[in-house]
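Nothing in this text is a laboratory measurement; each read-out follows from the coordinates by a stated rule. Just so it is clear, the model here is predicted, and its values are computed rather than measured.
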Structure 1
């Protein structure tokens, strides 16, 4: 599989419309950046990637994959995934392009029944990255997961609200999440998680939302509890 060609195809499908109703393709450079696999960009992240790829047992109920939001959930595994055999495949600071590299080079030798993917927020941190380019990277990540584990059910977590008032790149984030839902609406193995963002962000509180830690980016224990309650069959 060529990640570039797959993502470029998806990117050309429907990323908005012009005044005349024609689809507008995503810039090829934006797509290339988010879909071209690159090695982890720090020694610490590479070490974490290698460790995350080591499996203790091949038979797994659920694999949680992606960035720091995926990695941070492990602390609450006993509470949120009771009795489930889980593999944690999250690396802090991960972007889609690094996740694609990790799947190629340090993919765990397991057979998960259910995969939860949380990826994209670190691409959003780069203000030069466009919404359609980020969406293309997430498309490529899902396609890679499906190639590697074709029988697994996949739950894709949309990019969560973040930042001051939970409004960081709000319009871009909404564009990305809408594109994900359009892409996978009739794609049975993949479900885009339906989250009540108003509840998650405590009504958009500027500070003190119990579901987030102080950086208004990462989830607290209560935030992960809310996330777990929204994921099917957990």
Structure 2
């Protein structure tokens, strides 16, 4: 069964927050979002409700995939009234023209919903995309395709590699995240107790492979092919996937 090994790098983090995941083919963007949320410490993917907006930028095809329904409806309105929007640009005062051109470029970009579209075509053809989560904090991930494999038999994603703790929700961006880590791991820090409370409330957990892979089993969207898996009464023996 085909699968994708992808690398997830959280931009502007140092040391880099990095995850490598393998997913079955026919993955929707919504499922990819769920996967990213589960391999980090964010709380907007399965099994939680959406706390923030997110966008996959597919720049090579001038489109985005997003749960931002307002933007989706704006693009629909543009398509419905395209001639009006395009003609309006000719009547804009020169002082406003640059702003209107930027707005028109925004409206022209194709907008798709994550539940109805799959990552396969774009990932295999262009190898990389960006994922922006929480517009206020601006968490941006670079997603790159490491390999396409033909021997991944599980119906859900698996974490293969990981480096460094990921930020919790609502930690006020990268600067706030590193200040949080200082307080969280230093019992003598005056904000240590508050950091522990904040971390528990907002989903922080030190990197834990077993915990993450346990959660990823809930993101099941394909049938697991047990005939090709080493197991004892469906208890997996050994790692779920070994890279060649």
Structure 3
């Protein structure tokens, strides 16, 4: 059986008499856990299923519901009092934590991963915001675009006036921490464009707070602009 077929294979987990059906790929997406390791391709020859694809675990089948939801969603939730009353499962937090330990799901690592995922989403949103603003400036054929990111605003320096856009403080923290990576991304996004960034202290900026400065020097291709326009030009 090919690896692709193996990963799409249905698996039945019989946990304390309660059966859960899932895909092998759902489990192997978390290779550092017990089930992720157990069903890895390299360990296939060691498996001893019952009825073709069923595996028995003498564990808490009620609590395993929450373990299975983690594999399916990447998020772990604990039942509330209302959940216990409505579902009839009546599972305590300590029971779930016991199963987390048995199935080798690192709770500390899980929370850390969720935090980093949220930060990465905010970083993507901030960079998309910068891309949108730069596209507007570059469509006006600005020879150079300079902007500073502070804790409260993004300030675009444009003669004879300046444009100030209000932002949340976390965007400043992202710019401060990842400004080199943001610059590299913008260079790749807008081919041929030079992008430089640096940290600015209050003494060398016009503000009374530290900022992150960016200077963008676009490169415009006149021949490409003409080809994409509707101008009628003789060869």
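Remarks
- Entry that produces -12000 once helix-only ellipticity at 222 nm (-39500 (n - 2.57) for each DSSP H run of 4 or more, over all residues; to 500) is calculated, selected from 1, 2, 3: 1
- If mean projected area of the Cα convex hull in nm² is computed and equals 12.5, the structure in 1, 2, 3: 1
- Largest in relative contact order in percent (Cα under 8 Å, 6 or more apart) among the labelled structures 1, 2, 3 is structure 2.
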